[in-house]
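Enquirer: Structures are listed in the sections that come next.
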Structure I
Amino acid sequence: MTTALIDLRTVARNDWGLRLALAGELDFYTAGQLGPRLRELASCGYRNIVLDLRGLTFCDSAGIDLLIRFDRRCRTAGARLLLCDVPPLVVKSLRVLSADRDLTFTAS
């Protein structure tokens with residue numbers, strides 16, 4: 001039996017958009033698992049998708065790449081991705097890779 005290292009759950013869904021919570025480790029392995037689900041959600045017709053990252057305990061470059069690709073896919077579908085409660089170490093990694101320029105952050 002294996003334990004999931006990443007958990008994506010829907011927190012709220014309304015006319016404004018969709019709010020998701022991501023918890024666990026976002027790395028090469030879990031980004032591969034999560035990618036298809038995020039691609040599906042990006043094309044569901046929501047105007048806004050808020051991704052709450054407060055439960056993220058680890059994020060490597062593959063995880064950051066997934067967030068950037070998810071943002072691009074949302075934009076292509078006419079949606080806006082907002083990241084909230086991003087852990088400080090993840091913010092630091094985003095800044096080092098200049099990915100923070102492309103992503104939109106919001107307060108919870």
Structure II
Amino acid sequence: MYKHTAEAFVPVQHALQVTQKVCARNGDYCRSIGTTGVDRLLDFGDARAVLRPTDQGLHFRIDAQDTITFYGIRTLLVGSLCAVAEFSGEHVKWHPAGSVPFGVM
């Protein structure tokens with residue numbers, strides 16, 4: 001079980017393409033990148049990130065064992081998002097995540 005878990009939602013257009021670009025930019029930092037349905041799972045070893053594109057935007061979930069890794073991945077993902085989409089990064093609101101990714105959608 002991960003100690004640090006949070007989720008965020010960012011309204012972006014063309015979320016599926018944005019997800020693919022974010023994953024491509026971060027592939028060198030991950031052990032692997034997997035796909036389940038539309039979800040993309042970035043495995044960092046002692047942490048992971050799940051990106052779920054929807055018609056409204058992009059959902060992020062980060063699970064990590066330690067604080068430094070958690071904030072590092074969070075910074076990496078938001079920075080990548082700012083580089084590939086029309087998004088300033090200012091309005092990302094992270095909130096504690098439950099045991100089920102993205103709750104009930």
Structure III
Amino acid sequence: MSRIRKIASLVVFIPLGIVLIILCVANREPVRLALNPFQPSDSVLSVTAPLFLMLFLALLVGMLVGAVATWFAQAKYRRQARVEARAAIAREKQSGSSAPRATEKAVAISG
């Protein structure tokens with residue numbers, strides 16, 4: 001199974017890498033991003049960088065914003081899993097079971 005996964009990732013990531021390299025070479029002209037909409041010629045609030053760098057930064061910021069939004073959206077499920085794991089540990093302690101306690105490790109890792 002891992003061999004198929006490696007081949008599939010190569011099939012996806014090698015062409016993607018080639019496309020990104022072509023994009024970088026084709027868009028290396030410097031462009032200016034003006035952050036002042038009322039006076040675009042203001043050099044204090046503007047950044048000059050190659051276009052591909054601006055595109056990659058926009059992609060990175062979008063990924064970070066999406067990751068943070070997903071993290072907050074899933075908070076209630078992580079909290080529920082912690083509560084259930086603690087309840088399972090409490091039930092296990094009450095029953096006096098001597099079985100291995102994998103749930104204790106899960107709670108210790110998750111916080």
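Rule-based calculations on the coordinates, nothing more; no lab input. Note that this is a predicted model, so its numbers are computed, not measured. Cβ atoms are built from the backbone, for glycine too; each structure is taken alone.
Enquirer: Quick check on the output: 25 is relative contact order in percent (Cα under 8 Å, 6 or more apart), derived from one of I, II, III. Which one produced it?
Expert: The read-out comes from structure I.
Enquirer: While we're here: helix-only ellipticity at 222 nm (-39500 (n - 2.57) for each DSSP H run of 4 or more, over all residues; to 500) computed as -24000: which structure among I, II, III?
Expert: Answer for the origin of the read-out: III.
Enquirer: I have 1.6 for distance in nm of label points 7 Å out along Cα→Cβ at positions 11 and 91, calculated from one of the structures I, II, III. Which structure is it?
Expert: This value belongs to structure I.
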